[in-house]
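Novice: Structures given as structure tokens follow.
Read-outs throughout are calculated quantities, based only on the coordinates presented, and are distinct from any laboratory measurement. Nothing here was measured: the structure is a model prediction, and the numbers come from that model. Cβ atoms are built from the backbone, for glycine too; each structure is taken alone.
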Structure P
Amino acid sequence: MIPGFGRQIGALVQAARPQAALWLPVLLGAGIALYFALPLEPPRWLAPLVVGLLGLPLLLLWRRAWIGPLLLAALAAALGFQLAQLRSLAVAAPVLQQELGPVRLQATVERVERDGEGRRLWLGEARIGRLPGAATPERLRVSLRGLEPEVGPGDRIALLAILRPPPGPATPGAYDFARRAWFLRLGAVGFALGKLERLAPAAGGEPGLGARLTRWRDGLRQAIAERALAVLPDRRGAVAAALTVGERGAISEPDLAALRNSGLAHLLAISGLHLGLAAGAVFFALRAGLAAVPALALTRPIKKWAAAAALAAAFGYLQLAGASVTAQRAFVMVGLVLLAVLLDRTALTLRLVAWAAAAVLLLAPESLVSASFQLSFAAVVALVAAWELWRGWRERGRGLRALARGESLWLRPLGYLAALAFTSLIAGLATAPFAAYHFNRLALYGLVANLLAVPVAAFLVMPAALLALLAMPVGLDAPFLWLLGEGIRAILWVAGMVAGWPSAVALVPAMPGWGLAAVALGGLWLCLWKPPALRLLGLPLLLLGLASPWTRRPPDLLVAEDGRLVAVRGAGGGLALSSGRRARFVAEQWLRRAALDEGLDWPDAGASVPDWLRCDGYGCLYETRWGRIALPEDAMALLEDCRAARVIVTTLSVPRACGQGPPAPQLIVDRWRLWREGGQAIRLSAAGISVETTREARGERPWVRRSDRPRRPPWAAPEGAEDGDAEGD
């Protein structure tokens with residue numbers, strides 16, 4: 001039986017060998033994902049040990065039918081794991097351990113971003129009050145109100161600010177900004193009090209060449225964005241800045257919401273459309289110019305010269321756009337296409353996509369867990385796989401070939417619209433699960449919006465943007481910026497119209513991590529394998545991942561990290577929030593992950609929500625079918641609730657006697673527990689109480705803040721005092 005099974009596996013591996021190379025970035029990604037999923041930071045010697053243990057058997061058995069490929073796959077995953085850990089170690093920098101301020105700081109401006117009516121400054125070379133140099137973050141991000149005085153990269157400034165550590169997730173499993181900040185070497189965030197002050201340049205000589213080039217690039221990006229906003233001072237200028245240099249901070253929230261809800265937000269990302277147009281324009285213009293010189297056209301490889309120049313132009317635009325993940329992916333793919341021209345090879349294949357993904361993961365393994373990486377590569381993999389199927393379909397039948405190739409003049413517009421609809425449909429279906437995971441919403445009319453807006457972007461907006469950039473150094477950019485603005489006006493009109501249609505957006509509950517993994521693996525299995533029977537094996541896994549948001553009952557009770565915000569679930573599934581003003585970002589995250597547009601009203605003192613939530617001046621009582629949850633705000637009410645509630649949630653310190661019964665609460669979430677464990681997601685049932693905490697979900701990782709905390713919090717009484725630790729469960 002075993003030999004027969006081995007032969008079957010070997011035959012399967014041999015049949016799929018031509019596509020085996022496509023799985024290299026998938027295996028690298030699996031190792032990277034494993035690193036980020038671990039609850040504890042692994043020892044540094046673990047991955048090299050695994051690589052070494054796999055390397056020797058691979059050298060001996062690599063010719064075996066199925067053992068060799070399996071060992072190679074395991075080795076690729078181990079290398080991905082090692083890459084992620086090495087990257088985490090390489091970017092290690094101090095992180096602020098607690099809120100600080102108001103404190104005076106001096107720093108050098110690295111980058112300036114518009115943020116509505118204010119600005120966000122990225123700062124480096126900081127001196128923060130009396131904070132020791134070894135504990136000073138390498139980079140800070142500070143928000144300012146207003147646009148004056150103007151500052152740019154390289155300016156030395158001083159200001160009074162309140163600084164905080166980068167925030168963690170709002171609830172277990174939610175987006176962890178602190179992890180992203182770790183890989184950006186961003187050690188603190190905050191806001192300024194009052195206006196900033198310009199200082200003389202710091203002593204110590206000029207910065208290095210790399211720093212000067214970075215500051216020059218960021219200054220150029222800021223100047224282009226400011227020019228777009230000056231010529232187009234309304235909403236069009238904000239979108240123009242995003243399309244030209246990737247600066248989205250000035251776009252208003254209503255416009256962002258309309259673009260998201262209509263499925264057009266992808267137009268704001270510097271992606272293949274932008275870089276492809278820039279490189280293509282240089283390629284075709286230069287090639288046409290060289291072809292006009294017979295001596296060069298007949299004796300020199302002008303096509304390769306044009307490809308080399310287009311590659312340089314694409315790299316320049318990548319730097320101008322800020323080198324985001326989507327821009328990096330687009331540059332790698334455009335670069336490989338142009339490299340194929342230089343080498344006389346065909347490049348539009350899944351192998352190209354695989355090499356692009358591997359390059360991005362090698363340079364920045366942390367990009368795997370970002371929305372931009374997942375959305376961009378999901379769309380590209382699906383489109384290229386569908387294109388390969390399309391080519392096979394195109395070879396069948398003369399009429400179909402004419403439509404696909406546009407051989408008949410009257411069919412060309414129809415062929416373009418069909419291709420646009422096809423690509424929009426495929427890209428929309430491929431990215432929908434990832435959009436649901438990261439944003440908990442789906443744009444149901446995205447196909448219609450893209451059919452209307454993408455032609456405007458491709459034939460009007462992007463050419464005008466490119467011409468404006470080329471004309472800006474000589475001051476002739478205003479006509480092109482006006483043309484760009486008119487195209488943006490049309491796109492925003494389409495976005496507003498489609499977003500306003502009934503049921504334009506479908507809200508999706510939070511998808512668990514294993515659901516996202518199942519979707520990714522199932523989708524890749526469908527796209528990467530050639531044999532249809534083998535491809536279909538990925539369908540059950542894909543369907544399982546798509547169903548995962550509805551496989552677990554949502555929490556009955558949510559508690560913020562500081563205890564100032566609480567949400568309870570009503571009988572109809574809605575969430576009642578204890579405050580509409582406190583922790584607004586956390587409240588928005590809770591509602592979004594619960595697939596809700598807005599929360600239920602919290603009753604005032606002396607009022608109640610029928611049958612399940614009532615409040616008075618001493619706190620609130622939340623009645624569930626599984627028992628009472630008490631939310632006391634007064635010490636006397638707390639003592640009473642200790643005898644009648646199944647769960648107590650309070651910002652007070654609960655006496656030890658409250659956890660000792662009978663009767664006694666089964667769960668007590670008080671000030672100390674919140675300090676130790678962070679935010680809480682609580683589920684009640686007849687079988688018991690389930691508690692998830694943000695601290696447990698995040699684990700002990702480098703990006704999880706770990707202060708030198710005493711065994712007991714500062715406000716707790718000494719050992720043996722009455723108001724000590726009382727967890728009660």
Structure Q
Amino acid sequence: MEEQSVLDYLKERLSLRRLFQPVESDQMEQEPVGGVEPESPLVTFDSVSRFPWRSILALVLALLAQMQLEPPSQNWIAGVGLYAAATALLVWALFMKEWGAFKRQEMVETTIGLNIRVIPLFIFIPLIFAAFLFFGENRFTLFNVLLWMATLAAGLWTFWEPQKREPVNIIDSLRRWFYKGSRFDVWKLLVLAVFILSAFFHFYQLNQIPLNMTSDHTEKLLDINGVLQGQTQIFFSNNGGREPIQFYMAALFIKFFNTGLSFFTLKLTMTVAFLLSLFYVYRLGKELGSQWTGLFFMALLGFSAWANIITRVGLRLVLAPVIIAPVLFYFFRGLRTSKRNDFILAGILTGLGLLGYSAFRVMPLVILAGMIIFMAYHKFRRINRNTWLGLGLLALFSLVMVLPLLRFAVDYPEVIGFRTITRMTSAERQLPGEVIQVFLSNFWNAAVMPFWKDGSTWVISVPDRPALDVVSAGLYFMGLVLMVFRWLKSRRWQDLFLLVMIPILMMPSILALAFPEENPSLSRAGGALIPIFLICAIALETLLISLWKRSRHVVAQASVVLLGVGLLAFSAAQNFNLALVQYPDQYKRATWNTTQMGEVAKDFVAQGGDPNNVWVVGVPYWVDTRLVAISAGYVGMDYAIWPQDIAKGTLGIPGSKMFIVKADDVEGMNTLNNVYPQGTAILNTSEVLGQEFFAFVVP
């Protein structure tokens with residue numbers, strides 16, 4: 001029989017008739033026995049012991065290609081050429097079954113139960129309307145929050161399927177977690193070690209990196225202070241509009257852990273949130289692959305510079321990937337097992353995500369795309385009824401959780417969509433070109449961001465370099481090729497869904513049509529972290545397992561282990577340098593040294609000075625004077641004073657005084673010398689040239 005060509009293979013696989021339908025042989029492979037999912041993944045693999053030179057060379061070429069795209073040279077011609085060669089070798093290796101295309105069983109053939117509790121249902125429905133009505137005036141109150149929680153409780157009472165659980169004993173639970181039978185579970189220790197490594201990357205010098213705040217942080221802390229004073233807003237409409245979760249998390253930390261109204265609290269809340277999400281990152285990887293997929297996923301994401309930077313900058317940016325991970329876990333597991341509790345949890349978390357960060361607003365589109373792909377795949381099976389019921393439950397509980405924001409959107413539609421409208425339309429600035437042209441340009445820039453340039457926003461990135469490190473970018477590229485190949489071979493819906501969700505999750509960045517210079521953005525495209533690093537993990541796992549299964553002696557097996565450890569170590573080292581060396585250095589050079597000024601003001605107060613007798617002499621385009629007060633520990637104060645106001649604004653105030661003056665502000669210094677000839681100017685130097693300032697002290 002004549003061998004099938006690659007072109008004929010692609011024509012067959014890409015025919016519209018078979019676009020979503022699995023190959024018959026794959027369907028036969030995937031039928032579960034007795035409705036039970038087997039533990040081990042199925043493998044497309046030729047275990048004949050031949051040296052896997054195509055796979056290894058593809059990896060080497062992909063890494064070399066990404067090295068060509070690293071700054072400062074960024075030779076895209078060489079990078080594209082090497083990536084093309086890596087693609088050819090990888091496809092060859094996949095066709096020769098040298099690189100295994102591993103896949104898991106996907107379904108447990110059950111249906112979602114229709115049994116619900118009728119009495120709670122008649123309580124639940126009116127509570128939804130009541131909670132919505134009482135969330136007026138953009139305020140959380142004790143009454144409407146209790147009503148909201150009662151609505152959620154009634155919904156759970158109505159739809160939740162009870163499960164038999166043994167009484168929880170914390171000590172016994174920990175013992176069972178660390179022990180498998182009577183033997184210590186080394187795997188759990190490995191998972192814990194990866195988590196600790198991730199925690200180290202995120203807690204390392206957290207109080208110092210980054211050092212200075214920006215005006216965005218000022219607005220955040222002022223709003224958190226408002227929350228602590230009883231101004232419990234649902235949507236914080238200043239500074240472009242912001243969702244509430246981080247404000248209340250920070251207020252909680254300040255109230256119960258006494259972390260203070262500070263930059264550190266902002267960073268700490270987001271770091272804790274990210275680290276907690278790693279639990280679901282591991283489970284999501286395990287759900288779509290194996291325990292190794294989960295481990296590699298957690299490791300690569302845990303020490304990635306991209307995730308680390310948008311976490312430790314202390315804004316709410318990381319909340320999108322933090323909540324997307326558990327949503328996807330329950331969504332995938334719900335579709336696989338048809339357990340309605342999973343859809344309920346996915347819905348609750350989706351609603352919660354909409355209260356976290358505006359970039360999460362595309363997540364309902366991601367879920368809808370997943371549902372469409374799933375239903376297309378199962379076109380001729382009864383399973384679609386499960387899908388509709390699951391989608392209905394997910395949407396219902398999302399609605400319950402987003403009720404406060406929904407009421408605000410109804411009352412103030414122009415406020416809730418202000419940031420989105422000004423970025424997508426000509427409301428604030430004329431579009432720089434034809435809509436389609438700008439969209440396609442933005443789409444391309446976002447798509448190549450992991451390999452090429454991550455944008456020019458210094459607050460959330462090391463500008464104009466790839467969003468991923470060399471190893472992660474190489475693995476991501478090979479993972480994309482593997483995903484496409486695996487989908488063409490088996491029509492596995494999860495693979496197509498992972499590929500489709502990446503551009504959808506990047507849409508908050510891509511749709512900056514009026515401000516294309518803001519695209520790509522590591523923050524607005526932050527949700528794409530989850531599928532991108534999951535694909536990296538799948539590529540790494542399939543490569544290492546393929547090599548391991550060909551290893552027939554200890555030396556070969558040790559080489560595979562060293563390769564895996566070496567790739568992870570190289571990735572960790574570069575990410576450490578990016579997030580914890582390069583990023584703080586360039587961030588410090590781009591921000592004014594308000595922390596240092598705050599320390600000088602704090603010393604003045606500690607020596608008996610009055611905090612109300614501190615001023616920063618204003619200069620255009622210099623420091624945010626509110627930040628100096630915040631750094632000194634006085635949130636809500638503004639130390640600004642203009643040179644012409646010094647005499648009339650300060651002469652009548654008793655006590656010692658201090659004025660902070662920009663080192664090259666001749667007008668300000670002359671004014672102070674004329675008004676207070678007895679004053680003394682003390683120069684404060686800075687590591688960054690041009691950030692020197694005088695502390696002019698009047699006894």
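Novice: If helix-only ellipticity at 222 nm (-39500 (n - 2.57) for each DSSP H run of 4 or more, over all residues; to 500) computes to -15500, which of P, Q did it come from?
Specialist: P
Novice: Right, something else. Using the calculated result 0.55 for FRET efficiency 1/(1 + (r/R0)^6) of positions 122 and 378 (r between Cβ atoms, R0 = 30 Å, to 0.05), pick out the matching structure from P, Q.
Specialist: Label of the originating structure: P.
Novice: Moving on to the next point. If you rank structures P, Q by relative contact order in percent (Cα under 8 Å, 6 or more apart), which sits at the top with the largest value?
Specialist: Comparing P, Q by relative contact order in percent (Cα under 8 Å, 6 or more apart), the maximum is at Q.
Novice: Given a value of 2.6 for distance in nm of label points 7 Å out along Cα→Cβ at positions 146 and 354, point me to the structure among P, Q it was derived from.
Specialist: Q
Novice: Given a computed value of 47, 34, 28 for semi-axes √(5λ) of the Cα gyration tensor in Å, which structure among P, Q does it belong to?
Specialist: Only one of P, Q returns 47, 34, 28 for semi-axes √(5λ) of the Cα gyration tensor in Å, namely P.
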